[in-house]
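There are structures below to look over.
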Structure I
Amino acid sequence: MNVTESFVVDQPRAKLWALIQDIERVARCLPGVENVEVIDSDHLGIIITQKLGPFSATFDTNLTITERVEGEQIEFTAVGQTIRGASGNLRASNVVRLEDEGTSTRVVILADLALGGMLGAVGQKVVAKQSTKITHQFAENLNSEAIKTGA
């Protein structure tokens, strides 16, 4: 399933790019994150709980950054298995683009998401709705983090 989301952060692109390079801080902006383990500059282990329709699941997820285009784009994959709640797994390929929008930055997220197990039975509309909800909260958290630290 392909998902596209976007939001604006009230920081110039260069400052937001600097924040995005701190992958642990950015990961902690995701709603539902319980733990972040930095393995190296391109690999994270994340424990995250999400609700999808009638199901709630906690995932043990490995995130790998696959490409960076300085100041413009970062690509990563996320692969996870549930450790609590509804059984299932997830696999996602993501592209995050930064675009100038006046003195602010538009963040565009393109994701190709696949869910398996019980979670795979959840309809695309439910997944899309949850994706929008997560992105909205992530945007608020990222904006707050950027303002707090001056990006």
Structure II
Amino acid sequence: MPAAIENRQRRVPIELARMARAAGRALGALGRPAGLVEIAIVDDAEIRRLNARHRGIGRRTDVLAFPLETPDTPVPLVGQIVISADAARRQATRLGVPLALELDLLVTHGTLHLVGWDDRDPVEADLMHRRERDILQDAPARLWKGLLAHE
């Protein structure tokens, strides 16, 4: 199984099996089919606390990624992803896409972060979003609307 998922919130219904498939698809596309990610689904309050504690940013976000892999560690654990179900629902509603599709994107985005992709620089963000589009082949382009400054 490519993902161990813990749903720590109750307001937003989550399809855990679909999220596991999204993680497996992303890991496979990145050449890591034997990899494992741990995913925690939380609410806005919890992700705000985690963002403040680990990144020094006292506001909510949609996804956090914590790489755990080291070059000399043979274990398949790639890292941990934390996703705000509240943020995913807001973003899906704003874009007019199913919540499950937005969660596919967040799992994919988090997995890319785990293996070293970065989106802080606009050029790198564009490359990262192109890779997400490659992995989520059938997803509508509006899923990425507003993610880059020039959009």
(message) With distance in nm of label points 7 Å out along Cα→Cβ at positions 24 and 48 as the yardstick, tell me which of I, II scores highest.
(response) II
(request) Supply the structure label, taken from I, II, corresponding to helix-only ellipticity at 222 nm (-39500 (n - 2.57) for each DSSP H run of 4 or more, over all residues; to 500) with the calculated value -8000. (result) I
(request) Please state which of the structures I, II yields 22 when relative contact order in percent (Cα under 8 Å, 6 or more apart) is computed from it. (result) II
(message) Starting from the value 2.8: which structure in I, II was distance in nm of label points 7 Å out along Cα→Cβ at positions 16 and 64 calculated from?
(response) I
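None of the figures in this text is laboratory data; all of them are computed from the coordinates on show. Remember, it's a predicted structure, so these values are computed and weren't measured experimentally. Cβ atoms are built from the backbone, for glycine too; each structure is taken alone.
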